[in-house]
Structure I
Amino acid sequence: MTTVPDKNALRSVVRDRLRKGEPQNHAALRENLAALLRRLESECWVAYLAFQQEPNLDELLDDLLANSKSLVIPRFNHETLSYDLVPVTDLHSQVAVGHHGIREPLPELPAIDRLPESTGWLTPGLAFTVRGARLGRGAGHYDRLFLRFPQGKRIGIAWECQMLDEIPGDPWDIPMDFITTEARTVDCRAPFT
């Protein structure tokens, strides 16, 4: 019987992979993700703004805005020590570097307390599995957002080197519905044999 490494050990493994990894194919990832987004047809998208080695989605997010889709970006709330969701209409004039050096909506933009049912989530993570397990950075911010805003489909965005066979789970972990990398899109809801 093999043992599954703990989450912190897996975070170290994946960070090491990312540091040593070959240049990633941004165009292939954007193409795979764009095809999935067309299929899902959500009118509202909650998306991250890339940090460190995360896949950069800015071009795709600009396309969503140009096609009259609603775009919502997390912003750290220093009072609650959690993230709020903030609609933006322009990634260039309404975003600045914020908490931990991550780009986020400007402080003067109002947060929302509801999302439409047809929302899609473009979700970062350090690692994923084909069954939808997600390994984040360890603070649980996205799991708390998913509990507050349960609407919509959750799409994990990663490089193929971030795909793992197994990630240990906790009761509060919320799985992804899809995972998109530069090599494939996985429907995590499909039955596995």
Structure II
Amino acid sequence: MNTYRPDVSIIPIHGKTPRIHDSAFIAPGCRIIGDVEIGPDSSVWYNCVIRGDVNRIVIGARSNIQDGTVIHCDSPSPRDPGGFPTTIGDDVLIGHNAMVHGCTLEDRAFVGLSATVMNGCVIEGDAMLAAGAMLTQGKHMKARELWAGAPARLLRELPDAAIADMRLGVAHYVENAKRHAAAIAAMDNGAAKS
């Protein structure tokens, strides 16, 4: 994938510079700051903020961070000496306008549209936090669980069909990111020629 990234801010702070794999798609309007690592074939969509200024943020391979999402972390403190880094595994789906803060999203976790995940939370693989839900501090979602509401609570176990749909979603975003990267590069090449 082309690493050309127009209108993207990649900002070092406190001696830490974001590390972004060449195959990752970073859409225009994104702001990526500090101690951030983004893995291969992951995608960060339009107008996201990923701010690793007070702790570390790691995003694995083939994960997608959809439009308008904010990812942050929390500082070390006397009560929490390690603070709350944010760790996002491989093949994770994060819906539009989500807030992901100081938590762990294991491989294949799903965070729905406009959902909030707070400090110290863990979402295990193949678990889904529903759209608009708020997972309050320190909660732990087990594999294949569906949680919803504000505050979020366990609703039920996800069926195999829902898990299969999430896997298809990951593959879709990897391919769609390649199409967007090509469209952005073509648009810029056209502007340069005129």
- Of the structures I, II, the one that 13 was derived from, the read-out being relative contact order in percent (Cα under 8 Å, 6 or more apart): II
- Structure (I, II) behind the derived value 2, 8, 16, 21, 19, 15, 9, 5, 2, 1, 1, 0 of P(r) over Cα pairs in 5 Å bins from 0, in percent: II
- From the coordinates of one of I, II, Rg and Dmax of the Cα atoms in Å, for residues 14-109 alone came out at 14.5, 40; that one is structure I
- Message: Ranked on distance in nm of label points 7 Å out along Cα→Cβ at positions 150 and 174, which label among I, II comes first with the largest value?
- Response: II
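Read-outs: derived from the displayed coordinates by stated rules, not from any lab. Values in this document were obtained by computation on a predicted structure and should not be read as measured data. Cβ atoms are built from the backbone, for glycine too; each structure is taken alone.
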